[in-house]
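Next up: the structures, one after another.
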Structure I
Amino acid sequence: METKIFNIEGVEEGTAKLPESLFSAKPNPTFLHEVVTAYLSSQRRGTADVKTRGEVSGTGKKPWKQKHTGRARHGSMRSPIWRKGGVAWGPTPHSFRIDLPAQKRRAALVQSLSAKFAEGNVVVLNDSGVKEAKTKTFASALKKMEAGRKPLVLTAPKTDEKVFMSARNINGLSLIPASDIHAYAVLNSSKVIIIKDAVATLEKTFVKGAK
């Protein structure tokens, strides 16, 4: 499988090969929805908390006697129906994490990459020959590549540091190592831009038997 390759100035240089095992799967929307939901749930902190009637300050004394007052019966001023009382059925700290098998996560990544490739939104960037770190130059290249508002750049361990310096301040751009990529990041992007050396990293990390 092949896709367009651009230089750091956004000029097309030809085509680059991509591993077929990562970019030729048939996406399953229901399956991808399940994986994305699990990922977003796992990002929730779950720290919301309120005080119950046993935690709010106040006396535990009965406000008035049970009978013969003409008023409703009450046992505590810390009851949820009283002003400054505790909260009934409020949130308490807990984990929203949803665990998924590694095989499912990998399958979702392959399907998401395949979906982007089918849309024509996967390109390769040749980062060699970067003279200086300039955000303006990188932003201009993204515009020529029609990267959209939320481009995703996949980097390799040996990616030129000038590329990081050039891309880190661009609004909406995500810069992620190819070995740490996940389905949500791919699906949430407008275009996937793979640094040339990161193609090998993708294949080595996610393709079984690859060296």
Structure II
Amino acid sequence: MGEGVSEERDQTGGIELRGERVVLRDQRPSDVDARLRWLTTEIEWGYWDAPWEGNDPLPPERIDEVRRGMLDAMRNPLPSPRARLFIELVHGPLIGWVNSYDHDPVDRSARVGIDICESAHWGRGLGTEALRLWIDYLFAGLDLERVRMATWSGNERMIRVAEKLGFVLEERVPDAREVRGRRYDSVRFALTKQTWNRRA
């Protein structure tokens, strides 16, 4: 793990990655209410994370079904290393998650993503800290040479986080995304393990 980052186990044996202000950890049944709020009322994050996929609030008649699905999913064994951890402030509350996907063992790469769903906590550097912990964890636990990140040119906060962490622009496709009636570029970033270790 990188400097100032520690991996611990919580009381249930789940993973906790502790930074100065945030903790990345496995999901808990007590998280369900916050996660449902992110699908019903606290939904502005969805206007920035792949908004072309749709971000309509969860209909009230589906809330119980989705709650049961979340709780059922927690009974399944978790992969090691994890593909997703939740972001909690050191003294609470839960504010979002980080994830990885598209792991390519041939290219030795994976994509990373992050959502800070609690809009009251935007613009405080919490996403940068959380993603730093997550990238440390992935490089330590997976045989990766690089991590990648994809977003759109209108998501300026995500682009700033990528640049602060040392990602470099890998590809820009002009006018590839339509968001709220305007066209934006699709942008992809990459960060090599060598660059990450050098910066650390």
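Numerical summary
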read-out	value
For mean count of other Cβ atoms within 10 Å over residues 97-104 computed as 17.0, the structure of I, II it came from	II
Structures I, II, by mean count of other Cβ atoms within 10 Å over residues 105-112: label with the highest value	I
Entry that produces 2.1 once distance in nm of label points 7 Å out along Cα→Cβ at positions 33 and 49 is calculated, selected from I, II	II
Structure (I, II) behind the derived value 25, 24, 16 of semi-axes √(5λ) of the Cα gyration tensor in Å	II
Which of I, II yields 0.70 [FRET efficiency 1/(1 + (r/R0)^6) of positions 17 and 57 (r between Cβ atoms, R0 = 35 Å, to 0.05), calculated]	II
Structures I, II, by relative contact order in percent (Cα under 8 Å, 6 or more apart): label with the highest value	I
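Values in this text are rule-based calculations from the coordinates and carry no lab data. Just so it is clear, the model here is predicted, and its values are computed rather than measured. Cβ atoms are built from the backbone, for glycine too; each structure is taken alone.
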